[in-house]
Structure P
Amino acid sequence: MIGIRPLKLRGKVAAFSLVLLGVIFLSNLYAILSLYHLHVILVSLKDTSVRGLLTVSKLQHQIGMALPDEKRFLFFSPMPPTERPSVEKDLSLGRVLLFGLAPPSPQARVLLNESLKDIASYQSVIDREWAALISGHRDQAIRISQTESSPILIHLASLLKGLRAEFSLDLENKITQTTQEQSQMTTISVELLSVGIFLVMLLLWSFSSIILSPLMILIEGTRKISGGIFHNPVTVPNQDELGDLARALNEMAGRLGEVNRLKSEFVTIASHELRTPLTSIRGFLQMLQRGQLGPLNPDQEKSLAIVREEVDHLVELVNGLLDLGRIESGQISLEIQEVVLPSLLERLSERQSLACNETGKNFETHFDPDLPVRIRTDPGKLTQVLENLLGNAFKFTPSGGTISLWVTRSVNSLEIEVRDTGIGIPIEHIPQLFDKFYQVTPFNTRVREGLGLGLAITRGIILTMGGSINVRQNEPKGTVFHVSFPFEPVIQEKEGQDE
């Protein structure tokens, strides 16, 4: 069975656009048709109902004035009369107006035809009155008027009244129809608007699910890659261009991970290969300094001390590379044991105080009185983290500056802060500060030793121990490193305090 191929991103966007255009087109088409229908009803109102009412009202007025005009003509016209009575003009105009009307109902048509017959009968009476006047028989013309004109005009007036009622009823019906049409149009417009809003919201949600959500996943994947996660950092099931991009990103991340692995492996191997000869060189340098290989003059001793310092620096760098390699490969192990925390902090403080006295810097300690006496943790790793952070603070704090160590307790974690009043770290460098080999000052302008591994190693150890580290600027100057270390409390803590 042939499967349906999934739409590509352009096809999805085109489908969304077509649906939106369809909703807009249908809404506008309904509005146009509804307005046209209302226009037809209003034209019918004007051409049929309103015109019929005005015409019938005018005819009623003319019929009401016909009998007085007729009497005036019969009594006061000269004998023989020289011109036809004016009521004839009104009758002719009324006949034309009635012929031009469109009856709104069968009953109106009957009334209209009967009205035309009465007008014709009245015209016949006028003709007979005219003949009597021409022959000089005014009395005969008056008798014709009294016996025939009045009944015809009364009947015609009743017919016009009924016809006007029909046109009035038609006007009311059409106004009611227009109101209903308008109400229906409003209801359907609101329904279409609601459907349109629902479809737009649905399309926006679909757009978010199909496009924005994968984009957010891709962004999060790039952050994972920048954080050192190279194994399938992005999971996007789409089969469109975004899915292709995700798969290409995973492939690139895999290659980057392989390159990073090979680099770390090379650094580890090279560090191991360098460690043995460096250890031998340092051993021979110690023998030379102790005079075991013969006496040295002052210049030789001075040169030998410089070489010894450089070798120690190389050994430190090699050990740092080995530690970093073990951290990155997950081979670092923790030796959890019971530790007397005050003793550990006291020994660390004594060593740092001695270093400060030799360099003219101030060292302060602030230990929370609620600190536990005995905890279970890795003392070596805890000491290494503290010495790395304090050593970094000493390195970048000038003479006369202050370095302080703050240790407090928060439930089952140690909150440690190392503060200094040194040169500080520009805020734009803080996000990259824990990257390996990263240093704030450029390599060609660096005046302080180091390879940029200390903070990377420190962060790796802290994360391995389940802690966290962050850095911020100190006020008014300097830097603050904050570390949160979990620890396992010793149940016999109270007994240990009493002892």
Structure Q
Amino acid sequence: MKSLMRHRGLCRLPPTSLAVSACRSYARSTPPASKLATPQGSPSDASLHPRKPALYGQPTYDSHPHILREDEVTPGIPKSEYERRRRELMARLPDRSMVLCVAAPVKYMSQGIFYKYRQASELWYLTGLQETESAVVLEKDSSSRGYKMTLFVQSKDQRKELWEGPRTGVNAAATLFGADEAKDVSYLSKYLKSSISKVDTVYVDSSFPTQTQTRSFLNYLRPSSDENPITSILSNKIRPLKEDLQMVRTIKSEHEIKIMKKAGAISGTAHAKTMRFTQPGQSESSLAAHFEYLCALEGAQRPAYVPVVASGANALFIHYTSNEQIMCDGELILMDAGCEYNGYASDITRTWPVSGKFTGPQRDLYQAVLNAEKALILQCKESAGESLHTLHQASSKILLDELRQIGFDIGPRELDRLYPHYLSHPIGIDLHESGKDQRHWGLKSGTVITVEPGVYVPPDPAFPKHFHNIGIRIEDEVLVQQDHAVVLSANAPKEIVDVEATCQGLLGVGPY
């Protein structure tokens, strides 16, 4: 009995003071289920939280006060931020414009077995709506707001909600997400047909269905023929939204920067702890699992991408993701991994010795790459006048000089074999936030980019033998400011002395 009481006592340890406060409030004030208010277009009284079960199809302050403030639509992003994004986008578009963004499809691993859902980036960025089978239509007008917003969502359905959980429903959606009106998604086809004559251009998101790929709920738009339903209704007025929306997304707000700092801190700390966790004889997959576990414990919703955990010569493959071999004493491990936290990706790469100590050649090559990375980060400021393209050109020159200093007799052509990838990409809601055209834009304060030089030496007599089969990449997330750069991934050690000390447990960093 005493041991059972101790066990129960441990279970009651408070996770956070906020969560405890919310639970106490709920215990004191929640009436019987039969007396709980039903959604009428606005969240229930703030005194009733956390409400279980939730009333809506995604977290709200009413049900999740431990992660959301009262004014937030999604964790860290208030309703006013989503309004600013929409206003800024619509101000860029010509008169008589419409924007149409639709939800991501549910993806299946096998028949009836679905993957964890992730909303389409464009719809999420403009609304915060996380539910499947939904859409938003924005129509530019002459109102003080500058546009009309119509949401299309699934109606409440008691039978389906029994299996899938609560839906927000039409009645509550407009108030929760700041729309002018909300309709059942089945009316989307009729709405587009009635509105198309009033607009000259319809801007659609980047994952818009094509002739060969349609989204499940857009079958509501399909006419009796086999003609593509979107093309049928919107005719030749369709234009891609990506370029105009990217101009809005490039500069991160203070709310976004705060979330991205947290995402970088979670992933950076997980890198450090995974260094300490590493031992010869482990599988690469065990490191990937350990990293993802650590991130999930800190609130990350998912990995931002499939991690690269490449030991020894496997690091010569830039996107090695099978992660299925055993790590051996004397090898390096290259881990490219990051979490997604509250909708924003992180992207960090570190390389460290499996045994906890670099060999001489490993140390020399690692320092060469690190010297280049640190020099390039110093230039990630608006006042430097750099672009991603000029930074990449600089990375090639610096790496060529660094490699020559440690015995590589090479020129630019040989360097392309050793350093075959681009230096940088913008990052945010998407891991890669832009296309190649943005590489020539000047860096602006508020942009977040990666800096990731790497060298991968194949077993070729053209290169010094003692460097053969060594692959090293060092990657950080960098916030561009006017006169300096801020490294968001600083929790991940990268100086040689710090990497070795972390691996050996000399800095007080444990594996958990």
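Key figures for this structure:
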| item | result |
| --- | --- |
| Highest-scoring label, criterion being mean count of other Cβ atoms within 10 Å over residues 176-183, among P, Q | Q |
| Comparison of P, Q by mean count of other Cβ atoms within 10 Å over residues 136-143 - largest value held by | Q |
| Which of P, Q yields -22500 [helix-only ellipticity at 222 nm (-39500 (n - 2.57) for each DSSP H run of 4 or more, over all residues; to 500), calculated] | P |
| Value 22.0, calculated as mean count of other Cβ atoms within 10 Å over residues 56-63, assigned to which of P, Q | Q |
| Parent structure of the calculated result 15.5, given that mean count of other Cβ atoms within 10 Å over residues 168-175 is the read-out and P, Q the choices | P |
| When volume of the Cα convex hull per residue in Å³ is computed for each of P, Q, the largest belongs to | P |
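Any read-out appearing in this document is the output of simple, stated calculations on the displayed coordinates, not a laboratory observation. All values derive from a computational prediction rather than experimental measurement. Cβ atoms are built from the backbone, for glycine too; each structure is taken alone.
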